[in-house]
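Structures given as structure tokens follow.
What follows is calculated from the coordinates using simple rules that are stated; it is not laboratory data. Computed from a prediction, not measured in an experiment: that's the story for all the values here. Cβ atoms are built from the backbone, for glycine too; each structure is taken alone.
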Structure P
Amino acid sequence: MSSENAESPKAPAEPKTAPPALVKADGTEPLRNKKGGARRTIFLSIGALLVIAGIAFGVKEITFYRHHAETDDAQIEGHIDPVLPKVSGYVTEVLVNDNQKVSSGQVIVKIDPRDLQAKVDTARAALENSRAKVAVAQANVSSARTENIRAESDLGRYRTLRQKEEVSQQQYDAAKAADDSTAAAVSATERGVTAARADVSQKKADLDYALLQLSYATVPAPASGLVSKKNVEVGQYVQAGQPLLAIVEDAETWVVANFKETQLKKMRVGQPVEIEVDAYPKKIFPGRVESLAAATGAKFALLPPDNATGNFTKVVQRVPVKIVFTEPPDPTRPLRAGMSVNAIVKLD
């Protein structure tokens, strides 16, 4: 074989590079390894602190919710009184503005009273006419009684004369008929007086009703509070029962909190409540549970659920709970109906 085909000797293998030593010759660790160990220690410490904090927070929350029930599905409520006219007519005066404070009984709207005054005048005239009829009926009774007394006297004389046969039977019968007729006339006129007096009572009731309707031409405030939702102007024709405005009473407010049914196991009337109003952060209003509703809110919905239809999905229901404030109102922090609150009830 030629020298080209001869297998050439293999070159000696280069020695592998040894991994860097973890420890230097002087016995110290490299700087890179020191930094890595320090990071791991910091991360482990932070992780441990987070775990401890999470456990502490969880224990605190569990302890808190074992003795408290909280919901933010709550708002302030108050009395809102609608102002409705009791008669129809054109508005002549509007004496209040939006958000104005008014007192109970204060006149706030006036309606043109002329048509109502005309009805009063008509009813008063009818009453006077009816009273005149009573006087006439009473005069008729007096006249009828006088005639009856005369007829009774004539009948007595004719009875005596008839017994002596000094008058005919025909004359006696005529006297008897006259007595009966005048007695019937007395009864009739007395009934006329009774009817006339009843008509007077009716006409007096008509007059009182007309006067009452006339009084409705001035519309007073039903309660003290603030004018809201004003919807009436001068010259407007209003119907009886038409909403004109509303009075939001400022004397009393309370909270309606809708708690889940699962939160009601330990809830009782009289338990203290902490009320947090969104409008006044960091301010706690003290209160207490006054009552629990007799049914869930869903039962009062326009279309209450009917679980018998077959399409049943269990949903945790909410029960309205009325909470009252236990301290007088703070004038610097007025509470308005509809404000959102967070209610925390301390359970037994």
Structure Q
Amino acid sequence: MKWIDLRSDTVTMPTDEMRKAMANALVGDDVYEDDPTVNKLEELAAKVVGKEAALFVPSGTFGNQVCIFSHTLRGDEILIGDPSHILIDEVGALSVIAGVQSRTYDVSNGRIDPEEVRGKIRAEDDIHFPRTGLVCMEDALADGRVLKQEDIKAVYEVAKEYGLPVHVDGARIFNAATSLGIDVKEITQYCDSVMFCLSKGLCAPVGSMVAGTKEFITTARKGRKLMGGGLRQAGILAAAGIIALENMTGRLKEDHDNANYMAKELSKIDGIDVLMDNLDIDMVYFDMKKTGHDGYELEPEFYKKGIKINPEEGGLIRFVTNHDVNKEDIDYMVKTFKDILAAWDCEPVI
């Protein structure tokens, strides 16, 4: 039985081309910077996002944290959107690894108010305040939205007025660029460092990239070593990353189109309310309160039918399309959903 996995795009499997490239990869010791496949990946990644240099890291969380660690001093305060992955889903690592604290600004409906960010920057001449050391943004957002280009530009310009570096958590930045119909460099021009994942929608099994100036990457490389990220013959992994950047970024629209198709089909089911304004990328959010049931009940029923989902969070359920989910899978999921509701003899609660 084929499993249909809608929990996240992190569940994608490497393509056959990736597997072959990994098996045949030329390798060296990357800590000595002599792994030719890693070097090729880093050069390609820097070029793709318009930066001077790049660094291969084990994961997105690792990449974000090595950037924060490299940009800041212990005791600094960083400005970060609420909510954001760095703040919510990285186990408080910014305080443990970099020794910094966070001050949040609001991100609502995919918008940032640059003047709110300005107002959060600490006055340097007040001895009571920590130093503001970094401004962070996330694009695309975990709620399925993409930031407006004018907001990214405005926040970057505010940060530059105060001499602050800007880091972008771009785990799904190629999804963001695809949604906007622009080259990814149009986003990354407004940051000093960017992290992006090679996994998720790009299907590589392991790894993310950090990109910035040569000087910054030199600092980050030492931080990577300190954090235990020296991976030796990492070219076996980097080989899949090269294919991810060369062949997989251009197909993300298919995932977005499938997410839109899924959203429309789910919205036809009585009692299902889809958040149609959160459909910028490959994520579909909905609630099923009006059915009289919830996602905790739905999860085991779907599992019996070969469909994996996460339980609801904050009253919402998220389904994510990816390379391994096609329209036929979506049709099967929707039919299964209807059958489950019918079996529950569910009547919409008004």
Structure R
Amino acid sequence: MECNLACDYCYIRKRIARMDLAMAEQVLDFIASRALPAEDVDIGFFGGEPLLALPLVLDIVRMARAHRLAEGRELRFQLVSNGTLADGESIRTLATAGVEFGISCDGIPAVQNAHRRYRDGRASAADVEKAITSAMGEFPYVMVNAVYGPDTIRWLPDTVSYLYGLGVRNIFLNADYAAPWRAADLEVMRVSYAAIADLYEKYHVSGDPARISLIDAKIIVLLNGGYAPHERCAMGRREFAFGPEGNIYPCERLAGDCLSSENLIGRLGENKVVISTCHGAEDGTTSPCSECAASDYCMHWCGCSNYFATGSCNRPGAFLCASEKESLRLAAETFERLSSEIGPSFINRLGSGRECALARSNK
């Protein structure tokens, strides 16, 4: 079960809201009432910038471990930051508390600074790079998430090389499906993806491999014969996001400002939670992709990606379709080459690391 808390959220030009411990306890009660027996629970913190509320995050972690929710199951905690407040002290504090850490960095400094500047216009790339290198020294597993759009997809191979050069070995690449993707962008996508596949292969052959979600996530899916039911979208059923004041959403990416009634499925403190009709396809029969040969291996069921692309949680956009097919093709070809060149040890490498649930965050 996956649950995410907006422990700190800025309502633009209005105010900053912060979840209090009484509300956090209601969140834990809600999760405990819906978690299956012995089901592990992932609890993530988002914002805003969750490091603005680091003491609160630590209090919630302690509360959760002492809560009945923790009985007979593993609780995993994750925090994804934009990196601007991630100094050595805060990073060490999270590591000591057993909270997994991820950073959003959209790429090389020119790309990062194009979309992620401070409010006063200052560039953020240097601070985020410093945060990444600091985190690498404290955590055995650091996820770096790069979001790309039509204006930055051509720089994706450079982004992978840049992050790899910083020592990052868990690189997650996520498309901005709300962006205005055009047919002309598909050829740029194919060129960039092919270059990333080449880098992936190069890193593995060198003996210092990197996990690059675009390729090895699809290799694993191909080896497993498709996505298992528990790997598919469970928004509004086994996945929830909670705003600071108790609003419940089916996914953190659909929480918006945590005030909107759009995609709202309930409020804590009320006796009844109405499950939203906005959720991903539970199986291929409810999707227009059900007749596609790639359906079992494709993320056409990702409700939030579909929603941002088409306005419907059950209808994928054209870019997702093309992207999934291209990454599957490259993954199959890469697997064949590396299996031949490296042998069984390549397959063993695929099991290393733990995929962070917040990688999907478009933070």
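Given a value of -0.49, -1.30 for log10 I(q)/I(0) by the Debye sum over Cα atoms at q = 0.09, 0.14 Å⁻¹, calculated from one of P, Q, R, which structure does it belong to? That value comes from structure R. Structures P, Q, R were shown, and distance in nm of label points 7 Å out along Cα→Cβ at positions 67 and 243 at 4.6 was computed from P.
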